[in-house]
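Readers should treat all values here as calculations from the given coordinates under stated rules, not as data from a laboratory. Note that the coordinates shown come from a computational prediction; the quantities given were computed from them, not determined experimentally. Cβ atoms are built from the backbone, for glycine too; each structure is taken alone.
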Structure I
Amino acid sequence: MDLAIDIGNTRAKIAFFEGRELIKYLVSSHKHIERTIQEAKLEYDDCIISSTKDISSLDLKEEFLEMSLILDHKTPLPIKLNYNTPETLGMDRIANAVGAISEFPNTDLMIVDIGTCITYDFITKEKEFLGGNISPGFHLRIRAMNSYTDKLPLIDLSEEHTFIGTSTEEALNNGVMIGCISEVEHYCDTFLEMYEEGKIVITGGDTEIFAKALKNSIFANLFLTLRGSNEILLYNKS
């Protein structure tokens with residue numbers, strides 16, 4: 001059994017795999033990653049860590065890090081990176097690309113990861129990562145409008161929205177919901193114009209909101225980053 005850890009901006013996601021089969025999935029705060037793993041009481045052989053945060057800033061023991069494969073731009077990958085600054089490329093984006101191409105081989109793919117930020121990444125059926133784009137996610141947009149203005153309130157996001165807001169709270173919520181959904185729809189439409197046989201894979205914490213709202217046919221995979229990390233670990237063990 002192997003262990004994959006995806007450390008995001010707000011939390012860590014942990015998965016135990018037997019080969020390519022997901023056995024157990026856990027969520028942890030950044031502070032309690034090792035404790036959460038220990039409490040699972042499962043033995044594992046190898047571990048891979050994908051992190052959007054600086055590993056040195058996390059409360060992880062040196063011996064744990066030494067026995068783990070820390071995913072970075074120098075890690076051997078089963079895909080080709082066509083990216084001018086691979087050292088700045090988020091490890092979650094790499095893992096997502098590997099996870100998507102392993103699930104849909106020989107297919108042109110767009111991967112949309114909807115979390116703190118919304119990332120759009122593109123990988124060809126020849127396993128070439130072309131790059132992508134980044135924009136603010138739902139909650140980041142809400143916090144930004146509150147932080148950078150004097151009077152706009154910090155609201156709780158609601159999936160329910162209308163075209164015209166009749167209060168400031170509704171206006172903020174509608175603007176964020178319609179803006180994000182319209183943005184993703186535009187990317188989906190443009191991608192499918194370029195790659196008629198392509199597939200769109202969506203992952204991330206706010207996946208369910210989009211899965212219900214989008215008109216395009218998409219494939220939702222909440223565990224894409226972890227599955228991709230596991231594929232990279234298997235590739236490096238082979």
Structure II
Amino acid sequence: MLAVVGGSGWESFPGLTNVKQLSLDTPYGPLAEPLSLADWNGQSLIFLSRHGAQHSLAPHQINYRANVWALREVGVQQVLAINAVGGIGREMGPGTLVVPSQLIDYTWGRAHSFWSDQVLHIDFGNPFEGALRSQILSAAKSLGVALLDGGTYGCTQGPRLETAAEIRRLAQDGCELVGMTAMPEAALARELALDYASLCIVVNWAAGISDERITMEAIYQVLEASRAPVQGILGQLLRADA
């Protein structure tokens with residue numbers, strides 16, 4: 001079973017049919033929003049709105065452990081995370097779709113592990129190395145969708161956007177994308193042996209990269225324009241999994 005975790009601009013998933021709401025209590029608290037078990041274009045999937053249906057949760061407020069645990073409990077094996085990000089690298093302009101290959105975590109104070117009663121050291125050297133990542137790239141290629149393969153995602157705490165000096169530091173560290181939600185989500189998925197991949201939508205140049213001011217209006221215009229190619233990739237994944 002494939003799950004789609006929707007980020008900013010993906011608080012809902014138009015076109016779902018036969019929707020069944022799954023409300024779960026987890027060892028880490030309740031879900032902010034029920035999971036949606038639904039059909040889309042004749043194929044079944046699970047949809048989870050990371051920020052809540054009304055975008056009521058900031059990145060640092062999300063109960064990542066409850067979300068990932070619930071996905072595993074309902075039988076999910078692969079997780080496609082949709083992440084809205086800022087572009088740092090020269091190829092990462094607004095509207096670009098990217099499947100990152102690496103990750104640097106700058107967050108703090110978030111619950112980063114399921115295991116509080118034992119020490120568990122997962123291998124996280126390649127955070128996006130499962131079959132799903134390759135399947136996304138193949139789906140985009142078959143559809144003729146432009147999709148960049150690779151790049152390092154720097155995950156910051158939020159909820160504010162970064163300063164220009166912070167972006168310069170991230171660039172020096174090797175980050176080409178910046179977002180706020182990949183961690184600890186990706187690491188938690190690895191702890192539960194879920195095949196996790198991120199599909200990033202670059203919605204703006206990060207601070208200091210461009211002279212243009214960052215506005216939510218411009219960000220949501222990019223998100224809306226990217227919906228069709230992202231849904232095309234998702235449809236291809238579901239057909240291949242059927």
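Who wins on distance in nm of label points 7 Å out along Cα→Cβ at positions 96 and 128 among I, II, i.e. which is largest? Mind showing how you got there, number by number?
Numbers: I: 2.2; II: 1.2.
Top value of distance in nm of label points 7 Å out along Cα→Cβ at positions 96 and 128 goes to structure I.
Determine which structure produced the value 26 for relative contact order in percent (Cα under 8 Å, 6 or more apart), calculated from the coordinates; the candidates are I, II.
II
For structures I, II, calculate distance in nm of label points 7 Å out along Cα→Cβ at positions 8 and 200 and state which one comes out highest. List each step's numbers first, then the result.
On the way: I: 2.0; II: 1.4.
Comparing I, II, the top value of distance in nm of label points 7 Å out along Cα→Cβ at positions 8 and 200 belongs to I.
Taking P(r) over Cα pairs in 5 Å bins from 0, in percent from the coordinates of each of I, II, which one would give 1, 6, 14, 19, 21, 18, 12, 6, 2, 0? Spell out each step's value before the answer.
Details: I: 1, 6, 14, 17, 17, 15, 12, 9, 5, 2, 1, 0; II: 1, 6, 14, 19, 21, 18, 12, 6, 2, 0.
Checking each candidate, the match is II.
Which of I, II yields 1.8 for distance in nm of label points 7 Å out along Cα→Cβ at positions 112 and 144, as computed?
Working: I: 1.8; II: 4.5.
Considering all the candidates, the number was obtained from I.
To which of I, II does the computed value -8500 (helix-only ellipticity at 222 nm (-39500 (n - 2.57) for each DSSP H run of 4 or more, over all residues; to 500)) belong? Walk me through the numbers before you get to the answer.
On the way: I: -11000; II: -8500.
Traced to structure II.
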